[in-house]
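Next up, some structures in structure tokens.
Only the coordinates and a few stated rules stand behind these numbers; no lab work does. Because the structure is a prediction, the values reported are computed rather than measured. Cβ atoms are built from the backbone, for glycine too; each structure is taken alone.
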Structure 1
Amino acid sequence: MKLLSIMTQNGPRWGVAEQDRVRLAPQNSGQLQTQLGDLALISKILSTEPLGPKLSECKLLAPIQTPPQFIGVGLNYRDHAIEAGASIPTSPITFGFLQTAIIGPGDAIVIPPFGFKVDWEAELGIVIGKSGTDISVEDAMDHVAGYVIINDVSERQVQFDEGQWGRSKSFNSFKPMGPWIVTQEELGDASNLQIQLWVNGVLKQSSTTSELIFGVREIVSRLSSSVTLLSGSVISTGTPFGIGHSRVPPEYLKSGDEVTIAIEGLGTLVNPVS
């Protein structure tokens, strides 16, 4: 399933993309993130609803606008750790994002007045389904609802000046997410998916999730050993080689740019920069 959220005349609604159409859940179904613990129930809810608008005519939103937990994992691709001149981590480097940074497909990434070093990061996002604590690696996929594309936009000057990464990656509009959640029954543990990013049509990042140091199963298991992972939470798993800051000379986003991210099986996320 491709689970999505769209804007309607009556406000946000969630549903599923079926080829070129959208099948919307009933108006009283609540938010998508509250339903993700039971994908079978989601299928049942949607199965009795009629096909709705054409996908091309819908304003897509971030599929989850207010995740109860929004967690980032840093330096989690071997090729990126090497380009950054960092040691390969022996445990996941984690930090938090703010919900107010989330925007949807087509929404603008806004460069702040003091944002001189705004960078791109193509990332695979894990969406938690069933909540859990102390989840084993073997059972981890029972707690994954699916996956989503995330652009972990980062202000590098603030990131390195402050040392802690949360604020530099949580400016308003710095977390584009979408276009939908693809359920894990389609992508399994996402262990070998192509991930690419373009700026103005020029390829900047190209790798595969086989470069992940800590894969989906291990991330879920390790994080759940210290916190209860809640249904609807999102974990951004890190970015591969090719960020702007590591280029010679460094490259950063500017007003008028357009960033496109594609992950195999997940589709494409496109956002302008203003």
Structure 2
Amino acid sequence: MANHRGADQFQSLDVASKVPAATLMFWIVKICATTVGETGGDAVSMSLKLGYAAATSLFLVYFAVALTAQVRARRYHPLPYWLLVVATTTVGTTTSDFIDRSLHLGYVVSSAGLLALVLILLVSWRLVCGRIASDHVLGGREEVFYWVTILASNTLGTALGDFAADDEGLNLGFERGALMFGAVILVIAGLSRLKAAPKTLLFWAAYVLTRPLGATLGDTLTKGRDEGGFGLDRFLATGTIAGVMVLLIFAAAGLRNPSVAAPRPTGGTEPQT
């Protein structure tokens, strides 16, 4: 009887989930969103010369508006969901740059502090809601935890990307940094395929690490050739990648309707924790 109730509860999560399932297309679009966040954040803070603090304030307003729209929605809609993902990546970009370059705390201190923040949020989420969700989020407090954790994760990912690429960190450069993060993500995908680690742990590890992958890809496109990049215009790169992202979202049925990519499990499956 307990298993049956657990299965019914999990089925209701699938039906009511306000976020898409973590399919391959989800991760491809998420990497596009993080790349847009990097190039778009740099376009506002650097190309427009607003500075990191002003750009962060501007993007926080965008984040608050997008979060309000997402939380008020009764079900998953791709447009507000992915606009909010992009909001977290732009805020993450300028916030991390502000911490590292304006406050001069450095990549190691900022990465360690942001990692601690992500862990605190996950533990708090588990204590308050009883589970940590990845691709089955009902709304309410759980949804707020989901988005605040994503915001902190994307800020952490930005700091890790800069640490890997910059000469004050690992000095890998943008291309080798992207390759390194891509390789680690493939390892996580392999562990997920083999079910060798908890699903929730792998999801949030991948969420953090796809951010520096997108950041290093964005820097590769827009940084000057003397810095190891291709020197593309930041606004042009942002618009192009955003266009690709939109096409992918509406081409994938699972991103238009999460229940398509997340069929209801049967039997005694319990809700994920």
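When mean count of other Cβ atoms within 10 Å over residues 92-99 is computed for each of 1, 2, the one that comes out at 26.6 is 2.
Which structure, out of 1, 2, was semi-axes √(5λ) of the Cα gyration tensor in Å derived from, given a value of 32, 19, 18? Don't skip to the answer; put the middle values down first.
Working: 1: 29, 22, 16; 2: 32, 19, 18.
This figure was derived from 2.
A value of 26 for relative contact order in percent (Cα under 8 Å, 6 or more apart), calculated from one of 1, 2, originates in structure 1.
Consider the structures 1, 2: one of them gives 4.2 for distance in nm of label points 7 Å out along Cα→Cβ at positions 28 and 188 as calculated from the coordinates. Say which. Source structure: 1. Where does the value -3000 come from, among 1, 2, when helix-only ellipticity at 222 nm (-39500 (n - 2.57) for each DSSP H run of 4 or more, over all residues; to 500) is the thing being computed? The read-out comes from structure 1.
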